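The structures considered in this document are given below.
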Structure I
Amino acid sequence: MKEDNPSQRRFDGLIDTLVPQFDESYDRWMDYYFDDYNISRNRKSLWQYYVVSSRLAIDAPGINNRITGLGIFRRGASGLLIWETFGWQHMYGESQNPWKDPLTVHANGSLAYFYPPSRSGPASKPNWTITPSLRLETFRESVTDYDYAMMLEELMTQAKAKNIDTSNANVVRNDIDRLFNGHTNWTQNDAWYLDLRQRMADAIVTLRHALK
């Protein structure tokens, strides 16, 4: 069979939500990936997909989890898909106890955001109680960070339409980008991160007051 033209392999009308993978060494967000398949970068229908990443590991600084929300915002997406959240089957043996054996092929602890209620592992009979991880709670906080960034961006648009000064808000917005030094590098300064979050909140309050 003759190979068709790659430029004609389109997904027009076939994709409701695009979820390209992005990890430190596996990037499906390059411009050509969208251009070759005529895929638009629509925030409402664009998510991010994690499989292998230090953002998922238990032995990485917590900011690696927390920064996820602003990373998604910066890339123009609106959601996150993680490959597995309670895959307790161990990649290196028969263990199904993430309390004792967290290491998997994807990252240390990356398959367990919810833990079985017993530290001895899953019960012999079904027990639907689960224990959330600190990483999961950190991801929850990053959702709020994302919401702050979206509110700030929307208020800036409204303010500019009314010729309201947004110079301070612009500095805060640009500092979101400064968190990231590239696809595989981002700040580990959690104090600066939390200060930025407070400045986002202050800028939101200021713009809302100016728009009244």
Structure II
Amino acid sequence: MNPPRLIIFEGVDAAGKSAVCNGYLKMLIQHGIAAKLLAFPGNAPGTLGHLVYQLHHAPLSMGVEQLTAASLQALHIAAHLDAIESVITPMLEARETLVLDRYWWSTWVYGLVGGASPDTLQALINAERVAWGRWLPSIVFHVTRRFPLRNEPIETWEALRNEYDKLAKREEKNYPVRILPNNGNLADTVEQAFSMSFGDN
């Protein structure tokens, strides 16, 4: 059984994406497939991702009173570049299997819904694509859900979900994209993702 090399889970917050990621990793390991799970860009202490996480979620604690949607996403892209160059590319070059919780999709969707210019977002994402180089996803799972798992502003949540739907359709011509509904039992969703991963092999 040859695993995909770069497996990505994307989707709106409160769709259960991270729980599916963790369950999927456990299933890979149960089947004897060595793999690692990384959040993108991550929040490990001592990393740029950690600083960006703090700026995003608690800007006042960092002495920042306000961030525009575009500047926030630029910070995320900077953290992405750092993670790609320092952690992800070396892992892929070493032929490790990597499960990634988020991709640049989130920059586009959250930036767009937040009011950032599409042209600005596209320029930022183009810079990230240069950093990815030859590495494209083996498969992207777009985790969807009819209703959020926690209390979310429903209009914003639905706007984010709709933009993810549009992006998934656009990107499926570039690499395999699979819609992964997460409306029922988590174990069933994980099993479906695993089956989709190896169905074409």
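What follows is calculated from the coordinates using simple rules that are stated; it is not laboratory data. All of these numbers come straight from a predicted model, not from anything done at the bench. Cβ atoms are built from the backbone, for glycine too; each structure is taken alone.
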Across I, II, relative contact order in percent (Cα under 8 Å, 6 or more apart) reaches its greatest value in structure II
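Can you tell which of I, II yields 9.5 when mean count of other Cβ atoms within 10 Å over residues 121-128 is derived from it?
Derived from the structure labelled I.
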Matching task: -12000 is the computed value of helix-only ellipticity at 222 nm (-39500 (n - 2.57) for each DSSP H run of 4 or more, over all residues; to 500). Pick the structure from I, II. I
Highest-scoring label, criterion being FRET efficiency 1/(1 + (r/R0)^6) of positions 57 and 97 (r between Cβ atoms, R0 = 30 Å, to 0.05), among I, II: I
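Of the structures labelled I, II, which one yields 7, 27, 28, 22, 11, 3, 0 when P(r) over Cα pairs in 10 Å bins from 0, in percent is computed from its coordinates?
Numbers: I: 7, 27, 28, 22, 11, 3, 0; II: 8, 34, 39, 16, 2, 0.
Traced to structure I.
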